[in-house]
Structure 1
Amino acid sequence: MATDVLSGATNQFEFKELPNSKIILSEKCFARLSGNINLCAFSGKQELEYGTFLYGKEINTNIIYFDIPSNFDNYTPSYREFSVNTPEMLEEKDKAINGNKYDCLAHVHTHPFIGGTCQFFSNQDLSVLKTLQLHHQPDDGRKKYFFAGLLTVSPENIFENDEISFVFYDENKNDWYKITNITVLTNNQEIPLNKKSNRSVMQLDNGKIRK
């Protein structure tokens, strides 16, 4: 899950939109992602990457609700890479794959802002997602769906301008898709994230509520 974010990148914003899709984040998931992007920003010249797994379910066609982040976040962050080096986190991920509670998993990690193509997924990031989708499935024939999320520190290092994006690999079509409709479920109401230049940012649009 690691590469130099200035080379070998793919612009996920040019992917087609997954039809009628939406990512709904619980408050816990949003809080974890907010914490990760802040840690990345404060790492400064260390340019450390942070990340987590999110677990959820498809509650309607192409509408995914991620309920909870990984219980484990005590991995050692690395320079310009996120590598899941915590055995407990990997074991938890494997249990989710083989269990019945969740049918959707997302691997989300940060990129520090260092210019160039840091706001894009590295090719290796996408390769990891494709590998998860193709080769990390239950043995009993059930299907699990994997998503990748990217959190990018903004150039001006302002949290409200930090970007968030999700992508999905459709193995049946051998094609990549983006999901830009992202909301946070709070007090039984969905609050969408703001968008700037058609990109979602880590700021709730409190002027809009979806019930």
Structure 2
Amino acid sequence: MKNNSISFTSKIRFVERPVYAMMEKHNLIGFRHNEPNILKDKTFYSEEIRTCTGGGLVNPFKEAEGFHFWDDLMNKKDFNFLVNCLFRFVKSPEHGLLVGGKDLKNSPFSMEQFLRFKNVFLERVKNVSYFQKHRYISSETHYHYSLENDTWTLCSSFYDRDNGKYITVKKLEDLLKCFEQISIAEGDRLYLGKKEVKPMDAPEIFVMFQKASANPKLVSS
């Protein structure tokens, strides 16, 4: 039986490129078919998630795995196999994270792949946070995970044509620009740098407020 209690331990923090670059990293997860696309370990990282789908499954302080799937025809055909692998390596995960996807003509399987994984995660994992669909052609995300402190460290960037600059997500405005849809699970906490983003700061991206909006009866009078 799944434990329905919520663990407020998982942290998701966005950092600037220099901070991410200086982090000690082990166990790279790539997206090509001749390198590991799924890896279970205490720490791991993956980079250049653009049209691909990346993320991981976690039982806080017990076990974790990360993945990075190329949005190509082979992975489309092997979707069920990939799902089975994920849930065989980390059984009954309490937390999940998804990031990636773009809506581009030359990447026809990108959003299809992301949404298929999203549906599976929402069905099988209690607490799922996701950062869906990079808004900009140039957008990309790198991530690092540490089981020791149950923390996802993400570095996301995009090119803003309005000011002609590359922007790394470091404030709430940047985060909302970078992704089309964001959802932070009740069991996760979101940080931009060292500052925590509270649910009242952006209620539209926190699950607890999404539920309340969908069902007004959940809102106490």
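Every number in this text was worked out from the coordinates using simple rules, so none of it is lab data. Values in this document were obtained by computation on a predicted structure and should not be read as measured data. Cβ atoms are built from the backbone, for glycine too; each structure is taken alone.
The value 2.8 for distance in nm of label points 7 Å out along Cα→Cβ at positions 13 and 101 was derived from one model only; which of 1, 2 is it?
2
Figure out for me which of the structures 1, 2 the number 3.6 belongs to, where distance in nm of label points 7 Å out along Cα→Cβ at positions 77 and 157 was derived from the coordinates.
2
So if we calculate Cα Rg over 2.2 N^0.38 Å, for residues 29-132 alone for every structure here (1, 2), which label has the highest result?
1
Which of the displayed structures (1, 2) returns the greatest value of distance in nm of label points 7 Å out along Cα→Cβ at positions 69 and 141 on calculation?
1
Output the label of whichever structure in 1, 2 has the greatest value of mean projected area of the Cα convex hull in nm².
Between 1, 2, the highest calculated value is found for 2.
Between structures 1, 2, where is FRET efficiency 1/(1 + (r/R0)^6) of positions 37 and 197 (r between Cβ atoms, R0 = 25 Å, to 0.05) highest?
Structure 1 comes out on top.
As an exercise: mean count of other Cβ atoms within 10 Å over residues 53-60, calculated from one structure in 1, 2, equals 24.8. Which structure is it?
Source structure: 2.
Out of 1, 2, which one gives 18.0 for mean count of other Cβ atoms within 10 Å over residues 61-68 as computed from the coordinates?
This figure was derived from 1.
Given that distance in nm of label points 7 Å out along Cα→Cβ at positions 125 and 165, derived from a single structure, equals 3.4, which label among 1, 2 identifies that structure?
Derived from the structure labelled 2.
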